[in-house]
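Coordinate-derived values only; no laboratory data. Model, not experiment: these values are computed from the prediction. Cβ atoms are built from the backbone, for glycine too; each structure is taken alone.
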Structure 1
Amino acid sequence: MAGNPNATGKTVYFAGPLFSQAERDYNLKITKVLEDYGYQVFLPQRDGFLAPELEGKTEEEKVRMIFEKDADEVRKADIFFMILDGRIPDEGACVELGIAYAEGKRCYGFKTDARTAERDLELNPMISGCFVKMFANTDGVKLIEELEQYLTDNEL
């Protein structure tokens, strides 16, 4: 891949579900595409707090640490990228989206979930209205190819 010279130095906050191995693996695949095109990606499952860093903390301390770290990283990023899969988008990612939008970030959505994509069900306008572009295809491999083509022709 040739990459995108306009992407050099731009940071992306990657939001989405990360509660199963399949979700984490797919997040890593998409992150790799973004990084191959010259973006620096903050991926919470990889770049956020590790379990040993939270050992010995109270539940309240863990919540505060994770919230503050992720909210700060959203504010520092140039671009916000969100996985929209699930019956409804991940609640934490929606909060991150709200922060990103309020901070004036360019926001992008990515959706493969057939439960809503095939039925042409729309997202809540308070979510979809934040995005400058949404990528949607129930074939996850083809969707990654669409993202690669977009990144070849455009910067985020």
Structure 2
Amino acid sequence: MTDKPALSEDERLRRYVDRFMSAVPHLQALGIGFRAMGDRWVELQMPYAPQLVAYPETGVIASGTIFSLMDSAAGFSVLVARGKMEPHATLDLRCDYLRPAEPGKTVVGRAECYKMTRRVAFTRGIAHDGDPDHPIAHVAGTFMFTGAA
């Protein structure tokens, strides 16, 4: 029997992120990628791309893409807070749009899981395009664990 070398913390984190990102196919379709994370929060980013534009005359991206970014960031924050990959579903996600994203800018979605029960997790977050103090949207969501209790 051979002993496998222990993974470094960076490698463990990279594998965790890669596993999440590969498990959600629409992240690749929208160009959403990992940016940063902490013990209960996650930041994802969505670079500006022509296929995301809802209004060609203004260059403003579709609000649905921001919703998807924030649903993914909030869902990932639940996994980070839980400390493991565990099936869960969005029960409710309220997204209040405060202003359009500026054309050409990357949108950052930051969400945190601030409370968790045995079966339900509660999240909140913002989307911004460079200045967190000038958000595009804010969200509040609940997620339910769908695996065996």
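For the read-out helix-only ellipticity at 222 nm (-39500 (n - 2.57) for each DSSP H run of 4 or more, over all residues; to 500), a value of -9000 was computed from one structure; give its label from 1, 2.
Traced to structure 2.
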* Structure fact -> Re distance in nm of label points 7 Å out along Cα→Cβ at positions 51 and 123: value 3.1 computed from one entry in 1, 2; matching entry is structure 1
* To do: Name the one structure among 1, 2 that mean count of other Cβ atoms within 10 Å over residues 35-42 of 19.2 was derived from.
  => 1
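log10 I(q)/I(0) by the Debye sum over Cα atoms at q = 0.11, 0.20 Å⁻¹ was computed and gave -0.43, -1.20; which structure, 1, 2, did it come from? Working shown, then result.
Values: 1: -0.42, -1.37; 2: -0.43, -1.20.
Checking each candidate, the match is 2.
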* If distance in nm of label points 7 Å out along Cα→Cβ at positions 75 and 139 is computed and equals 0.9, the structure in 1, 2 -> 2
* If distance in nm of label points 7 Å out along Cα→Cβ at positions 19 and 131 comes out at 2.1 when worked out from the coordinates, which of 1, 2 was used? -> 1
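For relative contact order in percent (Cα under 8 Å, 6 or more apart), the calculated result is 22, so let me know which of 1, 2 that is. Please list the in-between numbers first.
Values: 1: 26; 2: 22.
Source structure: 2.
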* Asked: Thinking only about Rg/Rh (Cα atoms, Kirkwood Rh), for residues 11-90 alone, which of 1, 2 has the largest value?
  -> 2
* Given a value of 4.1 for distance in nm of label points 7 Å out along Cα→Cβ at positions 83 and 99, point me to the structure among 1, 2 it was derived from. => 2
